[in-house]
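> Each structure below appears as structure tokens.
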Structure I
Amino acid sequence: MSDSYKKERIKLWTVKWSTSALKTIILVLLAIISIYPLFFVFINSVKGRGDYAGNKIGFPEALVFDSFAKVFLDERFMHWLGNTILLTIASVLVCLLLAGLAAFALSKMKFSGRSFTLSGIIALMVMPVIVMIIPLFVSFGKLNLNNNYLGVIIIYVGVLLPFNIYLLYSYFVTVPNSILDSAKIDGCNNFQIFFRIMIHLARPALLALLVVDVLWVWYELIISLIFLQKEHLRTLMVGLTLFQGRFTRDVPLIMAGLFTGIIPILILYIFTQRYFVRGLVAGSIKE
């Protein structure tokens, strides 16, 4: 083995190792940047008020869980949490059902105006929510839907539907038509095909959308703040803003409330993470 060949091998190995090390460092930095806000909330939620006053970013001198006890013993917080769970479940389930049916019709059923309808749905994805607030508030006031969970659910579903339909459409178009033809030969109608076949095939995409939709509804603030102004109707995020106003100096208590609100979303993501990336890229590659 010549010296030049050895030098070339060493050079290639060095470049490969340097590239791999650089990628690892970048990924570690991104992970730290992503995890640090959660870490910051937690370490401040387990500090006493005096400990936080003298040490706002470091580790606590001793773990104090009094703030969590105050949060869970506060009836208003638990009521806000229940309101958020109710709105999230109702909005996400209705949205996924309607999006699935619409995507199935657009991808597998032939009717006039299908391309125009799909183009219109895609166009709605770029419309910001804020521009619809005033017209919706005026219209819902005439329909008695302000301070009403039904009105907020309608808005949430309307905002989430375009993206949900587009992603499921991208997935459904990759399903071979021969599977649907076989089901029709066996006597299945379109609804049976959708609920017995397409739903199971689209599980990764549906679970990915479940996480995205729950995350958006759970942390949504503007719509719930404007359309649910009565105290007993407030959601968790709106309630925490009031919590912050009433307990401005008790930052550990506010952090405990924030961390408690993060836990359900964190658990949901842990159990569905293996489907998340698969679902988001579903339909992007045709085999």
Structure II
Amino acid sequence: MDMKGKSVIITGAGRGIGRAVALDMARAGASVFVNALDQESLDGVLDEVRRESTGGKCAGYVCDVGSRENVERMYDHMVAELGGVDVVVNNAAICYAKPFLQYDDEWWDENVRVNLSSVYYMCHRGVREMIKRGSKGSIINLSSIGATRAHRNVVAYDACKGAVEALTRALALETAPWEIRVNAISPASILGFYVPEMDPEKAARKDPNDFQTPLPRQGTPGDVANLVRFLASDASGYITGQVISIDGGLGIQSRPHQLSPLIITPQNIGDFHF
């Protein structure tokens, strides 16, 4: 999954999944353009990208991608610095809990602006740049398990992520004649701002009773970055319009396995007879 010769733009790259994707792309040889909301975050990730780079260029831009004007200026800067775009990773998002009955229109509009309109703006300019460059490019939109399995108290976020998945499928149809692929990733239970690291003793024990996910470990931003690189690379050249979950199996279970009447673990399998 070599990325040499490809130019990648990543929104919301100042931390978490976006930062992991930026570093992974740099290691894979891509030219990396990172976006962050403030200068301190941008400088931090740019320093790391430069250290990890294996030959590609790197540059960045501070802006809120929920604005069409900001996105257009950012792309102008990227094209001037890197020559064009081959891969767009739409990672920027906000997710703040608030009961639905406490919403006002300003709250709803802010969620839609950052979580959905930003994806539209990034794709709209990105596709034009790919066609202009003659690139068989790849767009990767970060969704969430909340698109199909609701969280409590984040109606606006979940609604936007559902729309992102619909946008992904519809856009994949329209860009297919240029062999531009559009896919989405649906993460859950990934370590970061909303998912704290487990107690080290529990994590080392890998007992399924200690985990929400069937796979007895926590997901990491690096896990997501690996999937992003696959979808960005030529290795996934015949995949488009798909939403791929990366959640340790969380989305496939009908109820938390802690409620299961029979729990078989690597530690107790010898107690059962089949």
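> Given that Cα extents along the principal axes in Å, for residues 114-177 alone, derived from a single structure, equals 46, 20, 17, which label among I, II identifies that structure?
On the way: I: 46, 20, 17; II: 44, 19, 13.
Considering all the candidates, the number was obtained from I.
> Taking FRET efficiency 1/(1 + (r/R0)^6) of positions 74 and 234 (r between Cβ atoms, R0 = 30 Å, to 0.05) as the criterion, which structure among I, II has the greatest value?
I
> Okay, moving on. If Rg/Rh (Cα atoms, Kirkwood Rh) is calculated from each of I, II, which structure is the one that comes out at 1.00? Each step should come with its number before you reach the end.
Details: I: 1.10; II: 1.00.
Answer for the origin of the read-out: II.
> From which structure (I, II) was P(r) over Cα pairs in 5 Å bins from 0, in percent, for residues 82-129 alone calculated, if the value obtained is 4, 17, 18, 21, 17, 11, 7, 4, 1?
I
> May I pose another question? If you rank structures I, II by relative contact order in percent (Cα under 8 Å, 6 or more apart), which sits at the top with the largest value?
I
> I, II: which one has distance in nm of label points 7 Å out along Cα→Cβ at positions 34 and 218, as calculated, at 2.2?
The read-out comes from structure II.
> One of I, II was used to compute distance in nm of label points 7 Å out along Cα→Cβ at positions 186 and 242, and the result was 1.4. Which label is that?
II
> Here is a follow-up. With Cα extents along the principal axes in Å, for residues 42-137 alone derived from the coordinates and found to be 51, 31, 21, which of I, II does the value describe? List each step's numbers first, then the result.
Numbers: I: 68, 30, 26; II: 51, 31, 21.
It traces back to II.
> Something else now. Out of I, II, choose the structure whose coordinates give helix-only ellipticity at 222 nm (-39500 (n - 2.57) for each DSSP H run of 4 or more, over all residues; to 500) equal to -24500 when calculated.
For helix-only ellipticity at 222 nm (-39500 (n - 2.57) for each DSSP H run of 4 or more, over all residues; to 500), the value -24500 is produced by structure I.
Values quoted throughout were computed directly from the atomic coordinates according to the rules given, and no laboratory measurement underlies them. Just so we're clear, the structure is a prediction, and the values are computed from it rather than from any experiment. Cβ atoms are built from the backbone, for glycine too; each structure is taken alone.
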